[in-house]
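Please treat every number below as a calculation from the coordinates, not as lab data. For clarity, every value in this text was computed on a predicted model and none was experimentally measured. Cβ atoms are built from the backbone, for glycine too; each structure is taken alone.
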Structure 1
Amino acid sequence: MHALLKDLIELQEQDSQLLILRAQLAEFPRRFAAMDERLASARGNVEQAKAAQIAANKERRKFELDAELCKDRISKFKGQSSAVKTNEAYRALQHEIEMAEQGLAISEDRLLAEMVAAEEYDRQITTAQSALAVTEAAVRVERDAAERDRDAEEKETAEHEAQRKLFASRIPEDTVDHYTRLARRHHGVALARVRERGNEQSCAMCGVLILPHLFEQLRQSESDDLFHCETCTRVLYYVETPTTDAAPYTSTASAPEENPATESRITSRS
């Protein structure tokens, strides 16, 4: 295999890895946003419970004031009853006292209900605050782990970018441009390995059979000529089947067409 083709294979491997890494890096903002949303929800539950408690306290103070007013009216009317001179006036005062006592009973019942509810609001606040503390601790651990993962992937991305730059520098500029156009057209995969099945050879990416004369040229060529699949137009390359006599060239890169997971992740981003 010509050195140019070896460098192109290595270049494609770096690009395949970079596509995966960049897709993974793009997920971190979503992950951090989800953590922030969980925190905001937990904090919102605390604020909601506190707001309900404040509203209940206002209602309780209102009923306390109503009860005091009713007591004042009862006291006033009872004080006036000793000074009335007619039965009619006395009955009128008694009616006012009864009405005030009924109002007092209602206010005291509502006040008691609010006092019972206040205990429930206190419980809700305590529960919400405990849940918030648990969420904050969990998110803190998750965020630290995510930040470590992000930093590691950023470092790995930088390493692959450096390797890509190295391989690209060893390839003629017009060939890199040609490779880039093919990669854009084919979801990041510009090269395809020749797959052998029995006496037939096919493009490992599109599956179309390769004509025997083209395969023979590809197998024997030591020039820097590039051979393309007649159907998908990707650059073809052939790796000899390993034998016990001599180990063939094996790229440090795994061929993308033989890595379904890589191909799937690359294609999914198109």
Structure 2
Amino acid sequence: MNAKASFPVRRQDFDFAEVSRHWVDNDPFMTHFFNSLSALFPDGERFFVDSVRAVREQIKDPVLQKEIGAFIGQEAMHAKEHHNFNAGAKAQGFDIEQLERWTNFLITLVKTVPFLNNKRCHLAGTVALEHFTGVLSARLMKRPDISETLEPTMRELWLWHCVEENEHKAVAFDTYRQLYGNNAADYVIRMSIMALATVFILGAVHVFTAKLMSQDGQLLNLKSWGKGLWRIWGPKGMFSQNIIEFFDYFRPSFHPWDHDTKDLLEEYTAKLNLAR
């Protein structure tokens, strides 16, 4: 009996032609917060794919091999759809492609650091960032008060992406664990990479948001800034509510499925009519 991945690769082709300028709650800051995340995805997702593909031949477990194949397929589709949205955002006057180039430059710059430029560290970076995207995407699924403020096409894009990030959230982790184990040296490497990845992501998201607010003529819109930062960093903010789950990564026995999102996946695959 052939091994089979536990999740599918879904082929998507979203039409972004009718997306408005401020497609999140008609609010500049929240729109550009999500736009800034989208700017990170095309090259970020390709980095994830490359890091896992680089070590795939070393994995002997046929089930994990199938999971890796499905992971690569899902991430490639995410990169394609977010790149298409980013290109389409030019019609709104936003140079998100510039932010994509900055993302590519930052990834390339990291690869020039000698002790980081190896398969193990690249995979550790993917594991760290998959945790970050996993907990953030689960949070968005838990927050219909935010997701329901997105215009329909963008809500479908983001919730589809959230579902798949949670479906494959353990693939890179399991690949890393099979190859490198979980000894003290490995723990130090993974935690160090996570610290660097966190600085990279949080710094990029906030700088990119400010850049897009400037392009939009909204840089001094203090009301939008205040409301948006509260929705991200306030007591019930998208980021602040994830702090405990984020730091759970630093527990030596941590595994991504310690955060059980199976009920969320069942709910949203049904809502979005996503065949599994």
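Below is a table of values for the structure above.
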read-out	value
With Cα Rg over 2.2 N^0.38 Å, for residues 127-238 alone derived as 1.29, matching label from 1, 2	2
Structure with the greatest value (metric mean count of other Cβ atoms within 10 Å over residues 167-174, set 1, 2)	2
For 107, 13, 7 (Cα extents along the principal axes in Å, for residues 15-86 alone, calculated) the corresponding structure among 1, 2	1
Highest-scoring label, criterion being FRET efficiency 1/(1 + (r/R0)^6) of positions 23 and 55 (r between Cβ atoms, R0 = 35 Å, to 0.05), among 1, 2	2
Which entry (1, 2) yields the derived value -26500 for helix-only ellipticity at 222 nm (-39500 (n - 2.57) for each DSSP H run of 4 or more, over all residues; to 500)	1
Test item: volume of the Cα convex hull per residue in Å³ calculated as 225, pick one of 1, 2	1
Identity of the structure behind 30 (criterion: relative contact order in percent (Cα under 8 Å, 6 or more apart), calculated), options 1, 2	1
At a computed 2.8 (distance in nm of label points 7 Å out along Cα→Cβ at positions 71 and 95), which of 1, 2	1
